[in-house]
Each structure stands twice: as structure tokens, then as C-alpha cells.
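What follows draws every value from the coordinates through simple rules; no lab data is involved. Computed from a predicted model, the values in this text were never measured in an experiment. Cβ atoms are built from the backbone, for glycine too; each structure is taken alone.
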Structure P
Amino acid sequence: MLLALFAAELAESFGGTIVYAALPRLMREFGDPVTVGWLVTGHSLIATSAALMAGRIGAMFGVRRSMLAFLACAMAGSSICAFSNGFPMLMAGRSLQGVGAAVFPLSISLLRVHWPVQRIPVGLGLITSAASIGAASGLVLGGIILDNFDWHWMFGASALLLCCAWLAVRLLVHGGERQEVVPRIDLIDGFLPVPAICAILLAVSSARQSGWGDPLVLGLLAGGGFALVFWGWRSLRLSHPFLDLRLLARRNVAIPNLITVLVALGTMQITLVFSSYVQSPSWTMVGLGLSATVAGLAKLPSNFLSFFAGPFSGWLTQRAGNRTALLSGTVLVTVSWLAATVLPDNIYLVVALICGVSFGTTILFAAIPNAMVAAVPVNSTGDVIGAMIVLRGLFMGAGAQIVTILFASHAVSQSGVMLPSAQSFRSVMLWIASLSGFAAVLAFAMPRKIRAATDGQCLSVDKNMNSN
């Protein structure tokens, strides 16, 4: 079963990131960077909504059946992109691809139902590693396909991988169907947060071109924020809400979510920061002045190490507890970003720093959901993971804007070209290190170990407690 879930997450992540390799060519073909940018924005909107709703849909219709349906939709989206003959068809297929984001919360739900409790942390770590490997493979293989074939073949490769994953889940995953009567759910409560989240994501995306002071951006933020507040108020008054917000208020769910916010704002900007640093030309007096190809190759060792970071995080959770795993990830990330402030001029040192940041971040990607799923009942697993994915997406976009502002705060120019200076890079790295340090403080506030909840209650096991 774990092999099938690994394949499903790898295929979904591959399909989600493969388009990034083709953006320059698509911009030349369709002639408008803003229009092509919707291939990313539209996918993000659908992916965020699907992740949020996945848990409840799985509870209503069966987790395995729901995963097969979501994988089939993503496969259909990739196929539409592969056979598209214009931008509208490509946009429709790319948006449908986003439905595949539901795979991650559903995979964790299946793992928790069918996997032995003591092995869940390592299994979850492997699924997290699959996401990292799939994302990296999408960028690397996407570039190889582009160099030798038409860009349509990228989406054909994605459809093939998703088809293989669908077959693996169909043949190797058993059970996971609905086994209990689900209370009558208020479906309006399920759809209310979708336009609110879409409005906020659109505001973050639009701010990149028009700035945060643009009336449209401010209107989208205000409207989305008001809609979320209204949804929260209404949801808390329902006896059977689509997503139980009370779960998110639990200490062992709230703290990991806060760490998720800090990680998304900070260390998840690794590609933006180090790619800019490696390619920064010599006249800026900072960086290495290397090509985009070399910048991509510099990331490969960290992608390889990420495969081991997820299972290592699960092993650490098993052996030393949730708090130790969270602390290990946050401390490693903090130290790596602080070390980066020396602004090394050697590619090997830069690669080592990227490896440190990536390894620590992947540890957190596994440790955070491991802590959260142990704090809630099994049938609420997908709900809390979906909410975590939404938070990660929202604040990752906001974090990119903050990094861009810090880059511009001390920029240097030549021939009208503005690029970050050494002070700009140090400001960004110190900002991210401070966020990571605060995340470490929050991690220390977690109990040493969380005993899996089975009846809606979460038991925290501290070091000084005796087991009977």
C-alpha cells in the first residue's frame, strides 16, 4: 500500500511543477506573460480548494474511492493539456490538474487507517519525500523533455505517471471505503471558504504586478478576509460543520500550524533566494554569476537528500518524540540561514547550505503533519492536513512578496537594471533565520510526544510522565 501512496504523491507533485520548466517557452508562444501566469495561479486556486475539501469528501464517499476520482481528474487534466490546441484548452486542463492536490491529505488518511500505528511516522515521512522528489523531477525532466520534444509531451508524461499511480492505488490499496454513517453535512459550509481563499490568493498573485496599494488587490483582500470571518462564525454555530474549526484550536494542532505559517513565510523561499544569489552578476558584488542551468544543478544534491529526510523525520518522531523532530528541523534551518549570511563565493559552500536548508525543511514537512494527525481522531485527519496545505499556500505567496520587497530595499543598478545587493541578501537571510528561530521556540512548546487520538481526545506524553 505504501508503494501505491508514494507513487500517487510523486505523480501529483510531478504534474504540479512540470509547467514551471515550460513557462519561458509558453510566454513566447502565447505572447503574454500575465496570461501564461494564470497557468500557475489557476492551478493554485483549484489545488488549495481541493486540499481543503478532500478530508470531508473522503469521509462522505470513502477515502480510496475519492483518491481514485481525484487522480483520474488530474490525469484527465494532464491529457487535456497534452492535446490542447490553444490557451483556453490548456488553461482548463491545467486547472483540472490542480484537483490532484487532494492526494496528500487522502494518502495520510489511508495510511493512518491501514498502517500500524508505530510505523505511521516513517510512512508519512516517505510520502513527504515523494512530494519533494516529484517536484524536483518535474523541473529536471521537464527541462529535458523541452530540449528534445514539444512542450505538449511534458503533460503527456504527467498523464502517464498519473495513470500508473491510479493503477497502483486501484490494485494495491484495499479498504478505505465509508464504513459508518456520516452525519448530514451543511454543504454550503463546505463551499463558502473556497471563494474567500481564491480571493486572497488572487490578491497575492495580482500584487506581484500591480503592488499592494492597488484598489483591486485591497478589495480582494478585504472581501476574502470578510468571507473567511463570516464562514468561521457560521461554521462554529453548526452541529456538523463541513470542516470542524474547533480541531484547529487544539494546542497540538495550532502550534504545528503556526510553524507551518513561519516556514511558508521564510525557509520555503529557498529557491527564490538561492537561485537569485547563484545567478547574481559580478557587478552586484555578491553572488556567483552563474547560469540558470548551473543554478538548477546546484539544487540537485539537496533534492537527493530530501528523499532521506522524510523517513529520518519519521524515525526521529518514533524514537524521540514529536517535539524533538520539530526542534531538529527548525534548528537546522535556522543555523543554515544564519551561516548563509556570510555570503559565500564558493559554489560548494552554497550547495552545502542549500542541502542544510532543504534537509531541515523536509524534516519539518514530515514532522508537522505527524504531530497534527496524532492530535485528532482518524476521521478528521484529512481535515487538518487540508487546512495546513491552505495555510502553507497562502503564506508562501505572501513570503515571496516580502522577500521581493527586501531585495528591492537595498538594490543596486547598472544600465537601468535593478538587482539585489549584498545588504539585500543579508536582510532576507536574517529575516528567514529569525522566522525559523521563532518556529524553534514554538516547537519547544510542544509536548515531547503525542499519543494518537482515537476517541476525539489527544493525550500528550511528557518526559516526566510514567507509562503504565
Structure Q
Amino acid sequence: MHLVAMVNPPTSQYAENWRHPLSRTDWLQARFYADLARTLERGCFDMMFMPDILAIPEDHHGAYDTTVRTGGKGTIALDPTTIAAVAATATTRLGLGATISTTFVPPYLLARTLLSLDHLSGGRMAWNIVTSTTDAEARNLGRESIPGKEDRYNHADLVVRTALQLWEGWDADALVLDPSTRTFADPTRIHRIADDLPSRGPLTLPRSPQGRPVLMQAGASPRGREFAATWAELVFVVADTAEAMRATRLELRERAAHLGRDPDGIRILPAVQPILGASDASAAGRLVELESLLDGDEILTMLARLMHADPSALDPDADAAQFLTAHRGATGSTGFEDMMLRACRAEGLSVRGLAARQAMSQLKPQPTGSPATVADYLCELVETGAADGFVISSALFPTSLEEFVSGVVPELQRRGALDTGDGPDTLRGRLGLPEPARLTGGR
């Protein structure tokens, strides 16, 4: 199986992370990310993935007070490419995934940034493709509002196609470095890109050591899944049950096949948040302890902010499904809201219950138990076709990942479910992905 660590301290997926004594507080220092990257490489993780957000999340009045006061997710967000550069210097084999928005970043700039990191890391970069979702982000980037979903994805198709052609602009043998003929590079092997794209090329860099950076995407709406099936090589899935994971993986593979892609050229990784202990009982105790630290009033305020609702009008005992239905579209993520609604209906959650689930793990599954118990859970999902691996979300940074590496990783390796660190050095090689097929249209 493949393992990817989602790294977004200090606010992470667990609302109390930044206050917990087992969490480090030096997340504005390079050493934090270098240490974590070395831990993940030692644990045979394929990749360290950095999400991003381009604005502090706002409430229904357009204020950021609740987010910053509570340390909500998005209060602090270092540039993912900067973190990737730090992690690259501390490791030799760990893949590095950086999030860049197609809505706001010109394709030439993002293609050059990612290819620069890909060269400097020896072919270990992935691009997590997002379209952004909020008006707050749009205003920070000089626009009045975020474009509609269809427009964003249509533009993302254009940006990805442009980036791919830019990455293909240098043939693999274009860089000659032949002193005898005084030839640095062969201009006949370096090409501009198609006329209908919003760049001209070529890039100021030769071909990637791994062909091109790996393409990663996490869209959960129907349009997002169409985009993933078209372009993504690694798909980050948010699903609350094994059945939902399995259905999503099957759908993505079928969509890819319909588009003429080999479904085996896509790795589909659901997100989970393991809660570990030396025994099942101690892990259950830790889960109770983490839940007990949540502030009842604060988590309701945070849920209201997420859903752009008035917190003073929130009824904690009301039906959560009805609450979500009344505030449909507030998050900008159709897939995430679908998952929340499905969980609320299946579990009969109240608004208070939904707030607690959101504050604990953003409704991601929380396999809880000893390393062997958590390994059982992960292996069963892979063996039953629900996953090709997992994005590991952490309650506590870096403790949760350190415990996973020291406990679950050896258990998975003992079962033959995870490699032991040998094999290819490029991210594409580690993921077992094929050499990328070239697009046509360059000149």
C-alpha cells in the first residue's frame, strides 16, 4: 500500500492540536518540517503532502475573528512550495506534494516552480491541483468573487494542459553539454507549445527526472471526479465509510477507463486519522481524552463559521441533516457537504454531534486501537478494493505521525503490505506509476 502524510500544522484536522502538550509549537521554523520529513522517510511514506488556503476562512459576516481566535484551520498557512524545498534538503527519497491553485496562479509560473523543485529534489514532486473555493481567496488575489465551479474546472483543464505541454517542451535528450561541439542544448529538441494555450514556452528548465511531476487531486463533486479521471495520477479521497471509499474508487477507475486511460495508472488514497495506543483499550482512552478537550461552545461557533450560519441562532440539539440542507453550498465543496450530510443521516447526528465530529477529524474515519488493530483496518480496505493506500491525517503534530511510524509501519511491513525503503528514488517510481504519455499539440 502507499502512504501519504497530510501536513498542515498548527491547526490540522483536530481543533485542539495547537493547545495539546504532545504537539510541537515550532511550526514556523524550518527544523519542524525537516524533522517531520526525516520521520516520514524513515517510515517509508511515499509522500509528504501540504494543503493550502489563500485566505483566513471567514464567517457569514465576512469576518475572520472566530477562525483566528480559536486557531481554526487556515489561520496559519505557509507556502507549500517553501515547505517542500525545506523537506527536500532533509531527505533523499520522500515524495513532496505542494498545493497550487489553477484559478490564481499563471500556468507558466506554476509549471516552472514545480519543475524547479522536481529537479532539486531528484524527481520527487507532486502537484496537488486545486481550483480554490472562497470569495475571501478571490479578494486576496485581486478579484471580487470566486468564479463558479464549472468555470473554475474548465480553466483548470486549460492550466493543466498548458503545464503538461510546458513540461514536455524539452525532449529528454535536449540538454547535450558537449564541449567538443560547443553545444549546451540542442534547439531542435526544445519546443514551444500549442497556439491555443495561455503561454508560449519553452520553460527555462529541461525535462523532469521523473518525466514530469505527479498530478494529485481531491475533487469530490461530479465535476471534480471528471477532472480527476482526466488528469490525476493520485487521488486524495474524503469518504466516511468503507463502502463510500470502495464506491468512489470504482467510479474513478470506470471514469478513467471511459476516457481511454488505464485505471491501473491511478492511485486512489482515502484519508484516515488513526488514533493509536499500546493496546486497544489505551487507544480508546486517548480518543476519549481528545474528545474531552473540545470546548462545547467553541466547536458550535466553529461549525457556524464553516457553514456561514449565525452562531447565536444555532440549536445544538437540532437535526444536523436539516441544518446542513439549509446552508447548502456554504463551504464551496459539494463533495465535502455530501459526505457530511450522508454521515448525519446515517448516524442521526445532532448539530452538537456534527460539530464534535468536525472538530475531531472533519468526519474522516478514525481507526482506533493498537498498531496491529489499525494495520488490520488498513489492510482490509486495500484487500477489499476500497483503497490503494491512505492519506494519513494527524490529530497531534508530530506525535501522531511519529507513533504511526514506530508502531503501524513495522506491523504493515511484517505483513508484506508496505515496502521497507528499497526501490526507486523518484516519486513516480515509488508509486509504481507509468512513464507519462506525451500530449500532442506542441511545436
Entry that produces 1.3 once distance in nm of label points 7 Å out along Cα→Cβ at positions 280 and 368 is calculated, selected from P, Q = Q
Have a look at P, Q and say which one yields -25500 for helix-only ellipticity at 222 nm (-39500 (n - 2.57) for each DSSP H run of 4 or more, over all residues; to 500), as calculated.
-> P
Among the shown structures P, Q, from which was the value 1.2 of distance in nm of label points 7 Å out along Cα→Cβ at positions 8 and 216 calculated?
-> Q
Calculated from one of P, Q, Kirkwood radius over Cα pairs in Å, for residues 304-359 alone reads 12.1, and the structure in question is P
Identity of the structure behind 16.9 (criterion: mean count of other Cβ atoms within 10 Å over residues 344-351, calculated), options P, Q = Q
